[in-house]
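Once you scroll down, you'll see the structures, which are given as structure tokens.
Since every read-out is calculated from the coordinates, none of them should be taken as a lab result. The model shown is predicted, which means the values in this text are computed figures rather than measured ones. Cβ atoms are built from the backbone, for glycine too; each structure is taken alone.
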Structure I
Amino acid sequence: MGDHVAIVGAGSVGAAIAYASLIRGVAERISIYDIDAAKARAEVLDLNHGVEFVPEATVDGGDDVGICAGADVVVLTAGAKQKPGQSRLDLAAANVALCRAIVPQLVAHAPDAVILLVTNPVDVLTYEATHIAGLPAGQVFGSGTVLDSSRLRHLLARRCRVAVQNVHAYIAGEHGDSEFALWSSATIGGVPLTAWQLPGHGTISPADREDLLAQVRGAAYEIIAGKGATSWAIGLATARILEAVLYDEHRVMPVTAMLDDQPGLGDVCLSLPRVVGRGGAGTVLPTPMDAPETAALQASAHTIRGVIAAVAS
């Protein structure tokens, strides 16, 4: 039997992940669980009506959490949505409560599954889920700054007039307002970004870097203000993470997971480039950072710890 992905939450993000996964042929079975049976059934029907046009797969769903049984990966998308003017951290209390309720059920039905958190604030939720699940290190992790990094690469590619596939740059830290760019290790076609100056393709000044980072940080707010929620890009990003897990790709991705062996960063979840494979989030790369980046990482960890402490009671 082929790989089974279970998606918790039939909202815009859960549906986009299911759609992207179906089109990319990520798994042979995709299950959608939601407490709203009619919503889950509607999304399942809509997807099933198009299975003729995608790689072979089955799609099922409903309001019984047992549909997640035996899944290889469970993706948690359910939770309160970010509204215009809200930060991701504003969602913490409600979504932590949901996490505490659902994670034990998911572990009971799919104890061997990798649990992938997408619900925001994803760093805080990943921390809570890691402690609740009691699974091996890395088996619980979050989508982190994979999407933020894609946003940065898109902007750099457009600014420098190169293909986005040739841009290698990461956003690290919190998936939120304290995130930062790893400029000192960023490259375009192997050329360090700090040395990039190609005739006809521009340069990237410190002011340019500040502007690009501001655009990355503000991207979700702009999308939420315009259409109510982000969906398509996080759907594609999550499908790509699922491929890295299910196909054991050992792909380097900036996902969020528990940090216990980084200097000054114990017992916190945030995003750094890691090796992602069948076991989930693996080894953290020894990514070089300059002094401002190191300080930004510590500041991001402090922000996340503050929210964790606030919702601990």
Structure II
Amino acid sequence: MMDPLLSLDSVGVTFSTPLGGVQAVRGVTLDVGHGEILGVVGESGCGKSVTFRAALGLTPKSAEVTGLMSFDGAPMQADGSLEQHASMIYQNPGAALNPVFTIGQQLALVAGTKDRHVLGDHLAAVGLPEPLKALDAYPHEFSGGMRQRAVIAFALAQNPQLLIADEPTTALDVTTQAQVLDLIKDVQASRDLSVVIISHDLGVIRRIADRVAVLYAGRVVEVGETDTVLSAPLHPYTQALLAARPELSDAGTELGAIAGSVPDGRSSIVGCSYAPRCQHATDLCTAETPPMRVAGEVTETEAHEVACVLVGTSPARSVS
């Protein structure tokens, strides 16, 4: 992989609650390369959003953030210090926009200018029609897709090096989803940004991401080039996610499901966190936490890594 822009090394996030600590992230080690689009997938509660909120310093004061982080080679504080370098696109643009202020008033606060032509250029850059007129509109006057474009304009107005998109297409119809993803990809290419796409939708990740990291119970369990991971997944969890994804060709057949649930963040985990739900689990799986290791041959552009004791390292062996 190219030199990393953002590096996370054994990052953990624990929330303090009246019932005790809840460990949402249990040691994520992951890099985001310069100019790449990284997809991050996993079930709800696996730590996807919390990991990158921690990097941005957006976790609440009740959260304890541990581990090492660096941005463009410079160490960061454990509580995150990316505000000047990164922007976030949230999954619910309706909630991200203040309903009592116009789009222009809100954009002016982010962009640091009241110049209508500059603000209009920001909206034009994300494909909003009649951008000067759009400045005077209120969020409720926009469609869902237009609101999402406005939120993307807000993020880009800060001239970030890293753009983090948290479920950016969840509330959109299929056609608008495709338009928003194409917009993000075009913006990434034109501005040479690094982008993290957080999603539970493997179709979204396949469409846009260069690499994909699969998270489970607060840890990365598989990472590699998107085509490789989604075409030949090695970790049983990744395989199960793909099996549970509905396809048009599967009409009339029973949809695959993963038995059980993600481990409770209040409980300690011994061995592989996925072992209780894995049909391939052995005694070895519950005895030790599997480290991430390279599976198969390393090329100049790819290193397919997986955290599973049942997968050999040379050549790569699927557990399916």
Exercise. If distance in nm of label points 7 Å out along Cα→Cβ at positions 75 and 235 comes out at 2.8 when worked out from the coordinates, which of I, II was used?
Worked result: II
Exercise. Where is Cα Rg over 2.2 N^0.38 Å, for residues 51-122 alone largest, in which of I, II?
Worked result: II
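Out of I, II, which structure matches 26.0 when mean count of other Cβ atoms within 10 Å over residues 211-218 is calculated?
Here the read-out was taken from II.
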Exercise. Which of I, II yields 19.0, 59 for Rg and Dmax of the Cα atoms in Å, as computed?
Worked result: I
For this session: Given a value of -13500 for helix-only ellipticity at 222 nm (-39500 (n - 2.57) for each DSSP H run of 4 or more, over all residues; to 500), point me to the structure among I, II it was derived from.
Result: I
